[in-house]
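A.B. asks: Below: a set of structures, written as structure tokens.
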Structure P
Amino acid sequence: MKTSVESVESSSPQGTGPLAGVTVVDLTHVLAGPYCTMVLRDLGARVIKVERPQVGDDSRYFPPFIEGDSGYFISINRGKESVAIDFNQPAGRELVLALCERADVLVENFSPGTLERKGLAPEVLQQRNPALIVARVSGYGQSGPDHDLPAYDIAVQARSGLMSLTGPEGGEPVKIGSAISDIGGGLFCAISVLAALNERHRSGKGQVLDIAMLDASVALLENSIVRHSIGGALPLPLGQRHPSVAPFDGFACLDGTLVIGAGNDGVFCRLAGALGHPEWCDDRRFACNEARSEHQAVLKEQIEAITQTEAAGHWIRAFREAGVPCSKIQTIDEVIADPQVQARSLVTRYPHAAGEFSIVGSPFGHFSRTPGEAPVRAPDLGEHTDGVLEELLSMSAETLRQLRDSGAIG
């Protein structure tokens, strides 16, 4: 597969962000693990992605495609180096071990037990490199009665309770629009790697990190568990409404829905004034958040009777002037065109032989001295095999030829 044009700069092993000098061996695939290593790469780490020869990461075959290249793969693997190694073969396994000797971090998201079966258990890796941090992200973790169950984002969203909170009020629970359990697992994995790197400065030792998508998803429940534990009520889908703050909801306008967040009494009074009803501040039903939450249905009815007389843009201008948090519910095309999104470089253009397209940018570009790096292109399968093995393992051209003939590398 070709994912780029010659004029697009390839990923550089010499990062400039705050993780410059950190080398990551990436044995991950699809989303949770690759999201973790994408974060590390965006922060300046060198990420060497090990893929199966001739096959690669499963996500190379996920749509949408542009001239046969997966936009899904590109979006999660930008800036990484791809080496094609079959570590089911003894020679390929030895190559991975040798790379890990020279690395700071290994990240993997296979099913629990897979690395052990392939002769790459953490204790084997750390015998070769005691300072190596081994980060393992899986669906349910490396321990517990269900640790070896297969997991996908939709199953973890359901089991964690996230799905039980999502959807229209009184309706059936629905999946969150993005793969939040995968992404949450990847983010918590990246945070854990950063913490382990910091601890290694003191101890000089690596450690094994066990991160589960389920753990991350339960951690994302916010205050749902404590609301049930203290109040006894079972949290259920509420649509756009907040369970304990009002008004904190979506409100109909002439041309769509506007969300308003009045998180305290002062904001509510500014909202009431902007709506032409300053007397609401003294109404006993609305005078404090507890009262507003109790009477949220009648409050919503009164607010919506006013907001639906004008377009969302009218109210956005009025509420912004009054200092009331609000936003229209934007579609993805509107997000791409949003001036604030553009000013923060949250969407960038990705050059491809078939033409440019938009891709999510790095959110780490705002460090004052060592900003994260602008996304560079995703690698072709095995594009960096020879270069990485020559550089890090001092392999000769003849040795590389022999390994390729044997099928250990691609």
Structure Q
Amino acid sequence: MEKEIVLVFGTSADPFHQGHSELIVNAVRELARREVRISKVLIMPVFRHHNIRDNIKRSLPLTFERRFDMCQIAAAELRETLKGEVDSVQVSDLEKKLVWRSNRPNFTAETMAALRGITDPALELAFLIGVDSFSGDEPTFKSWYHWEELLQNTAFIISPRQGYEPNYEFLHSLRLLGGQIIYLDNIVVANLSSSQIRARLLEGESPARLVSEGLLSHEIASYIEEHGVVSIWKQNDSKEATSLVIEAVTEEDSLEMRVGKLLFQKKLTLGLAESCTGGLIGHLLTNVPGSSEYFIGSVVAYAYQAKVNLLGVNWDTLKQYGAVSAETVLEMARGARKQFNSDLALSVCCIAGPGGATADKPVGTSCIGLSTPDGDWTYHFQLEGDRSAVKQTLAEGALQVILNYLQTLH
């Protein structure tokens, strides 16, 4: 690496401990020994995590401010330790900004692409990461979101981790793809995790005890005590069963469960614009535990004014074609996708009866709109039954439309 490096350390740690600080220091010094100069260390607290297998990570947005503060404390300590070795040690809230903008969990590829856009082109970006993502017969790095793109604009500084050996063949394949990979095989990394420290504090041990063992800095221990962090952990830590959306799709799954699993597993978000169903589709989707990971929200725009004011439907479209039309549901879906900044958006309108029918639009006439990055489509159905039956059938039909689309994606 000929350029000077910005070393990015992404972390969801709560609390930030001495093992993290020692890893950063050891990495900086080992890279310097290999004639790779780190200009800046950038600590990047995760705001929202896509992996919800760890229930603690589901509360990351609620804990961000405290975690950010502790990273700031650690950065100040690292600036003193690395004085003369790096130009600066900073903490970034970029992940929070990106998540607020996108309404969904952020991924490393997106973070690094955004960071590249605001970083001096003369500086190389490098990501400090544990070897566990590059070990085993099927390294988990291959399941990362847009990992091929990430490999092109980010170097990877890989640290050892007890119990994990690198898959050297896989690392070689990444280098053949143009990846810049440095494995710091000769640094020592403490076998220590935030969850271990957190468990001890939750069991009643004092932060001062962990300071005496060299696990926490005095300043971070003081922050934990002064801000009642342990009590907040007790309130936020979820003891509920792991969300079902991480599991494989099965034939026994309900329609909304299959949609939810695929949305989550394909890392996509959904917004709705409902008219005649009155929120029924949103109700079905939110029956699935973990649906907050992919379902952003719904606009129930029943009246013409709501369709115009909330979804941006054109008055002329409504006057010319009516609410129950391909033209209107298409504008509703596009409006919902824009309003929620979601990957996908779906809309529905219908004549549920018993009134409202016209000569060319009998009771049961229904339209669905779907807006996606791949294109927009509309669907027309003629449903039978009373008002409740039409609404229920249309809601299920809308979910089937989404499912059909998701099943076409690789």
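A.B. asks: Looking at FRET efficiency 1/(1 + (r/R0)^6) of positions 94 and 358 (r between Cβ atoms, R0 = 41 Å, to 0.05), point out which structure of P, Q has the largest value.
C.D. replies: Evaluating FRET efficiency 1/(1 + (r/R0)^6) of positions 94 and 358 (r between Cβ atoms, R0 = 41 Å, to 0.05) on every structure, the highest lands on P.
A.B. asks: So, one more: Distance in nm of label points 7 Å out along Cα→Cβ at positions 190 and 390 computed as 3.2: which structure among P, Q?
C.D. replies: On the way: P: 3.2; Q: 6.7.
Comparing all candidates, it corresponds to P.
A.B. asks: Work out which structure the value 4.7 belongs to, where distance in nm of label points 7 Å out along Cα→Cβ at positions 134 and 398 was derived from one of P, Q.
C.D. replies: Going through each structure in turn, the value belongs to Q.
A.B. asks: OK, next. One of P, Q was used to calculate mean count of other Cβ atoms within 10 Å over residues 62-69, giving 17.5; which?
C.D. replies: Q
A.B. asks: In terms of relative contact order in percent (Cα under 8 Å, 6 or more apart), which of structures P, Q is highest? Spell out each step's value before the answer.
C.D. replies: Working: P: 21; Q: 13.
Largest one: structure P.
A.B. asks: Here is a follow-up. 2.0 is what came out when distance in nm of label points 7 Å out along Cα→Cβ at positions 38 and 366 was calculated for one structure; which of P, Q is it?
C.D. replies: P
A.B. asks: Among P, Q, considering only mean count of other Cβ atoms within 10 Å over residues 30-37, which has the greatest calculated value?
C.D. replies: Largest value of mean count of other Cβ atoms within 10 Å over residues 30-37: P.
We did not get these values from a lab; they are worked out from the coordinates using the rules stated. Being a predicted model, the structure only gives us computed values, none of them experimental. Cβ atoms are built from the backbone, for glycine too; each structure is taken alone.
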